[in-house]
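Listed next: structures, encoded as structure tokens.
We did not get these values from a lab; they are worked out from the coordinates using the rules stated. None of these values were measured; they are calculated from a predicted model. Cβ atoms are built from the backbone, for glycine too; each structure is taken alone.
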Structure P
Amino acid sequence: MFKKILIANRGEIACRVIRTARKMGIQTVAVYSEADKDARHVELADEAVCIGPPPSKESYLVADKIIAACKQTGAQAVHPGYGFLSENAAFSQRLEEEGIVFIGPKHYSIAAMGDKIASKKLALEAKVNTIPGFNEAIDTPEQAVKIAKDIGYPVMIKASAGGGGKGLRVAFNDQEAHEGFSSCRTEAKNAFGDDRVFIEKYVEEPRHIEIQLIGDAHGNCIYLQERECSIQRRHQKVIEEAPSPFLDEKTRKAMGEQAVALAKAVKYQSAGTVEFVVGKDKSFYFLEMNTRLQVEHPVTECITGVDLVELMIRVAAGEKLPFAQKDVKLNGWAMECRINAEDPFRNFLPSTGRLTRYLPPAEADGVRVDTGVYEGGEISMFYDSMIAKLIVHAASRDQAIARMRDALNAFVIRGVSSNIAFQSALMQHPRFQSGKFNTGFIAEEFPKGFSSESLVHSDPLLLAAVAAFARRRYIDRAVRTSGQLRGHERKVGNEWTVLMGERKFTLTLAPIGGGYAVSHDGQTCELRSTWRLGELLFRGTWNGEPVCLQVERLGLRYRVSHWGTQADMMVMTAHAAHLLALMPDKPKPDLSKFLLSPMPGLLTDMPLKAGQEVKAGEKLAAIEAMKMENILKADQDCVVAEVLAKKGDSLAVDQPIVRFA
């Protein structure tokens with residue numbers, strides 16, 4: 001067994017690998033860019049080596065620097081995590097030539113499966129179901145349109161070296177095929193250095209289901225059941241679960257056996273995943289093979305009881321798999337939510353900055369948090385937006401959903417925006433809860449994007465009661481510390497008005513043991529809690545049922561968050577509420593003449609000039625943030641009066657870029 005390994009990655013996956021290595025008694029070496037010098041994985045590792053400037057192409061993607069770090073520290077093997085160099089065949093081969101073990105598949109397996117065109121041909125030879133399509137690289141948009149018409153719309157245009165949703169478009173007509181080809185090719189060249197693109201039939205109402213594999217150097221290969229990954233936004237996975245609520249045992253077995261056949265065809269060693277698209281009739285087709293550890297591997301670990309990272313390390317060290325296919329059993333249900341630094345209320349734009357508060361739910365009772373951040377740490381613009389992976393395990397799917405809802409309520413993130421509200425909304429959606437969804441679920445259920453209107457809390461009285469509870473506690477403290485004369489103390493009443501947007505609640509708070517009896521409109525509920533002033537988590541009981549909300553004071557307002565709903569409320573006496581209603585509203589500044597940056601990022605393209613006429617739908621600018629290019633387009637005809645930023649500028653949120661006439 002290895003005595004020391006190097007983790008050629010960062011963030012939560014680096015921390016995840018370190019955790020298992022430590023359990024196995026193996027020393028670890030972290031590598032880090034200058035932007036990550038204070039990162040959590042650097043602190044957790046036994047040793048750490050700086051490998052360059054913040055951009056990944058100058059640090060985490062430079063094989064020579066990784067190899068030099070191995071030689072400097074005496075690391076015998078490299079675990080690549082996911083992303084970066086994890087599926088780079090040349091890197092795997094270089095390590096082998098240098099006498100360093102790659103904790104992953106052999107370079108020839110990576111090469112065979114990493115190329116989507118070549119892998120599809122291999123799948124056909126291995127008698128694996130494949131989607132109809134054109135499997136050669138396409139050269140021009142015109143050729144792409146002709147091929148798409150021959151296959152029949154809709155089609156999927158994909159970069160051969162793509163992954164993670166990059167270099168992928170769905171086209172329903174000639175124009176979309178023409179534009180999609182050009183976009184895919186540009187995005188693929190920028191992201192992967194390989195601009196080859198191919199086209200295949202798009203399966204409508206598809207589900208994305210993948211099979212987890214593990215193989216060793218002794219010819220053994222088994223599948224560890226499936227993962228349901230159909231809840232996606234723009235081809236990026238949002239929620240993963242295992243097992244799938246859709247598959248039956250017959251289909252599961254058939255998919256698993258085909259996945260193993262493909263793996264054996266390329267002499268696969270280590271952990272890997274074969275992805276399938278599954279139709280509503282349970283027909284399934286090979287999509288691609290990921291020759292690495294997947295982001296969502298924890299759900300497989302939960303239902304099978306295996307440590308995939310440990311198996312990868314043992315296989316790389318030459319050991320045989322410790323169990324056979326017949327030994328793999330399903331135990332309960334697991335789900336994973338990807339907690340990302342993005343603002344779901346602003347079309348999921350990236351959010352960067354410092355984590356002023358970071359309090360994940362406690363890892364107990366079937367809750368697991370894989371993370372690479374800490375309170376006070378920085379979410380950088382140079383890397384992806386993942387803050388953490390929230391994983392739950394329970395006896396049934398319904399129980400897993402309930403546990404995830406509770407865990408999301410208890411996940412505190414401040415300083416940057418996060419997608420927790422969106423995840424909470426998905427967990428409550430009847431269609432998700434029924435298990436009757438496909439990869440189009442988010443686009444179909446949120447066609448205009450996600451907004452506060454997408455969230456309707458089933459018990460708004462609870463939110464108002466918590467705000468009034470907090471206000472009452474603040475007033476009680478003020479009374480106790482105000483130095484009032486005896487006999488002239490201020491009396492705190494029990495009547496409160498809570499303004500929640502357009503809604504008004506008139507509440508009576510009568511003290512009871514550990515809380516208040518809250519009365520409103522003929523209804524009385526009991527709210528009890530040991531909550532203290534300043535605490536973000538409000539834990540207590542509501543009519544005897546346990547609840548966990550987040551509450552904070554923002555000047556004169558109280559913000560309460562629960563089940564994804566975030567409500568800003570004013571809590572005051574009835575007289576104060578009457579006076580407030582008489583106050584004039586302050587008009588908002590007119591920003592309609594400005595193009596504002598919707599996110600922090602790098603301005604990579606500014607094609608406009610003063611005096612230029614722009615038509616609706618034309619490109620205004622391009623901003624790169626967290627490895628993704630975002631195109632800003634005109635929503636109406638306009639004339640440019642002044643360009644306020646130039647290509648190469650680093651932009652802040654809402655920074656003016658262009659002023660229109």
Structure Q
Amino acid sequence: MSQALRQVILFLVRGYFPDVEVPYVARRLGIPTESARRALENLTSQGLLRCNEGTYSLNPGSPVIGGRFQTHSRGFGFVHVSGGLHYYVSPVNSRGAEDGDIVWGSVQQGEPGRADQVRVEEILEKNTPPLVGLYKGAGGLGRVRIGDRQLMIPSRDKGGAVDGSPVVVLTREWEAKVLEVLPPEDEALLDVLGLAAARGFAPGFSRRVREKARAANPEIARELNRRRDLRDVTVVSIDTENCRDIDDAFSVEKLSDGNFRLGLHVSDVTEYVHPGDAVDKEALKRGFSAYLPGDRIIPMLPEEYTYQHCSLLKEQERLCISCFATVSPRGEIVDYCFEESVVKSSCNFTYREAADVLAGGGQGAPAQVLELAAELQQLLHKRRREAGAIAIDLPSARFSLDADGQPVSVDIVEKNEANMLVEELMLLGNELAARYLADNELSGIFRSNKGFMPGFEADVNQFLQRWGHGPVDLSDLVQVQKLLDSVQDKPEQIPVLKKLARHLQKSRYTTKEEGHFVLALPRYTHFTAPLRRYTDMAVHRIIKAHLRQQPPITDKYLHLVAEHCSYRERQVQEAENSAVQLKKIQFMEQCGDQLFSAVVTQVLPGGLQVWLPNTVEGNAAAGVPREKLVEFSPGDVISVRLHRVDQQRNQLVFAIELPPQ
């Protein structure tokens with residue numbers, strides 16, 4: 001492969017295959033126009049690209065492909081390309097590729113209903129993310145162990161680390177450089193921090209990013225001249241315990257005509273983070289904040305933004321983008337608008353505090369806002385239900401960790417009325433942001449979901465028949481909604497939810513309005529969490545540019561953001577899920593021979609997939625003869641105890657305890 005060809009492939013993969021012309025590629029790469037032309041024509045002849053009137057674009061049916069590699073905790077991987085296109089890579093075909101590597105491979109057509117496969121032929125670019133570990137060494141030469149690698153730290157590169165310091169390091173073969181010394185309490189969380197770092201979510205930031213963040217200067221007074229002043233409006237937020245990255249809040253009043261006037265106030269992060277600066281580049285690279293057990297957050301943005309200048313803290317003036325919506329007593333959107341604003345939050349409620357107020361335990365203006373918001377939430381929820389929106393939500397886990405980072409309990413995250421209130425208001429804010437893009441004919445980033453995977457309806461309905469449900473047309477939201485209602489709080493609820501979730505296509509970011517099946521909306525976007533998601537920052541920039549009558553954001557930038565954040569979303573989910581699974585395994589290992597009640601969610605040739613009430617899952621494959629496994633069915637409640645940990649598959653194996661005869 002020639003140097004020019006390699007350059008062009010890397011350029012296309014990093015940009016997630018935007019539509020390009022020869023002069024554009026030559027200019028961006030600084031190579032002769034003829035070299036760029038030959039490379040693009042070469043890739044067209046191989047089938048990777050197709051050309052239409054001088055514009056080169058990705059050919060989805062190409063026999064060869066370049067993309068970003070993503071590992072899975074069970075050993076296999078995927079190659080992510082563009083437009084939702086990704087390929088399965090078996091362990092024997094990965095050629096040693098690691099997470100984040102850019103690879104080149106040949107495509108092998110998969111079975112019907114399954115992703116095509118790729119055999120990696122060459123690793124074009126290695127990914128070397130910062131990693132975390134414990135620094136050892138009191139003198140000159142230090143060391144950090146990362147997995148089975150012992151890395152040497154020259155004295156000039158130890159960055160102030162002392163013996164026993166948890167550190168973030170940048171590796172160079174068998175040497176490393178300390179990028180940041182972490183607080184001592186992070187030593188107990190090095191296991192989950194390591195999992196996140198391997199996916200590109202390392203704690204801390206580079207010196208250049210930190211310096212840029214420290215220089216941030218919130219000039220609120222100057223902004224008052226051109227923003228709507230909402231400092232006297234009662235604005236409240238609701239979030240989790242100990243939350244410091246508060247990026248959304250709301251205000252509500254009831255008008256004399258019976259309509260509600262809702263204000264959704266979202267932190268204007270983009271007033272501090274500018275396109276192309278060091279902070280912006282790092283935020284785009286990460287794409288998301290990562291949330292780990294132990295309430296440890298790996299923020300997308302430095303703490304000066306995440307916890308100070310841009311967090312809507314009580315009694316602090318903050319810059320916002322506000323969405324105002326007038327909602328009728330029937331839940332209809334009468335009108336809406338977006339404005340730049342300055343707010344001062346009156347109260348930062350936790351979900352528990354807000355629920356107590358809604359139960360009659362609060363007075364004053366903030367309590368009145370909550371009560372009106374709860375009334376409005378009922379109207380908005382009814383509106384969404386009538387449109388056909390569904391929710392396939394499996395319970396999630398909450399951990400209590402001791403001082404050593406070991407889990408002492410695993411419980412279900414309980415949702416109350418305040419959770420539902422916030423969810424409904426934020427859904428409306430995202431919906432109206434998407435409507436704003438469409439109403440003003442703006443190029444944008446949308447959140448798309450295409451519904452259930454085609455070809456699996458018969459399988460799902462056969463699964464449902466055992467409980468007398470169905471048949472269900474999975475393309476009909478009303479039928480799916482009725483099914484979800486019918487299994488609520490029944491023994492089959494978890495098996496049915498898991499079955500549907502397995503066959504529901506993943507949501508992703510697009511630059512086209514492809515609709516959101518689950519929410520029953522023709523268009524949807526993400527707007528309300530700019531401290532936690534880069535896509536929301538991009539949507540803010542689009543809206544602000546239009547409000548200020550500035551040139552629109554370029555389509556190539558939006559394409560890059562949508563595709564990169566779709567890829568990084570899978571990465572952050574894998575990081576968070578791996579950390580949660582690790583803590584579940586650690587908890588179960590402490591339980592010894594304790595007996596647990598479990599529901600069978602799936603019957604497989606190798607055992608029963610089971611779900612415990614604390615959200616722990618595993619494979620029940622021991623305790624009874626294998627031929628007796630076929631006697632069990634999804635929905636059965638059985639007794640199990642931990643048998644062993646399958647380290648290769650990173651899953652728990654349970655033994656079935658049969659009742660005495």
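General observations
- For FRET efficiency 1/(1 + (r/R0)^6) of positions 87 and 271 (r between Cβ atoms, R0 = 25 Å, to 0.05), the highest value in the series P, Q is held by structure P.
- Distance in nm of label points 7 Å out along Cα→Cβ at positions 447 and 479 derived as 5.4 - corresponding label from P, Q: P
- Computing mean count of other Cβ atoms within 10 Å over residues 143-150 across structures P, Q gives 13.4 for structure Q.
- Given 0.30 for FRET efficiency 1/(1 + (r/R0)^6) of positions 135 and 631 (r between Cβ atoms, R0 = 25 Å, to 0.05), calculated: source structure among P, Q: P
- Calculating distance in nm of label points 7 Å out along Cα→Cβ at positions 159 and 255 for structures P, Q picks out Q as the one with the greatest value.
- Structure responsible for 9.5, with mean projected area of the Cα convex hull in nm², for residues 295-422 alone calculated and labels P, Q on offer: P
- Read-out distance in nm of label points 7 Å out along Cα→Cβ at positions 127 and 583, computed value 2.4, structure in P, Q: Q
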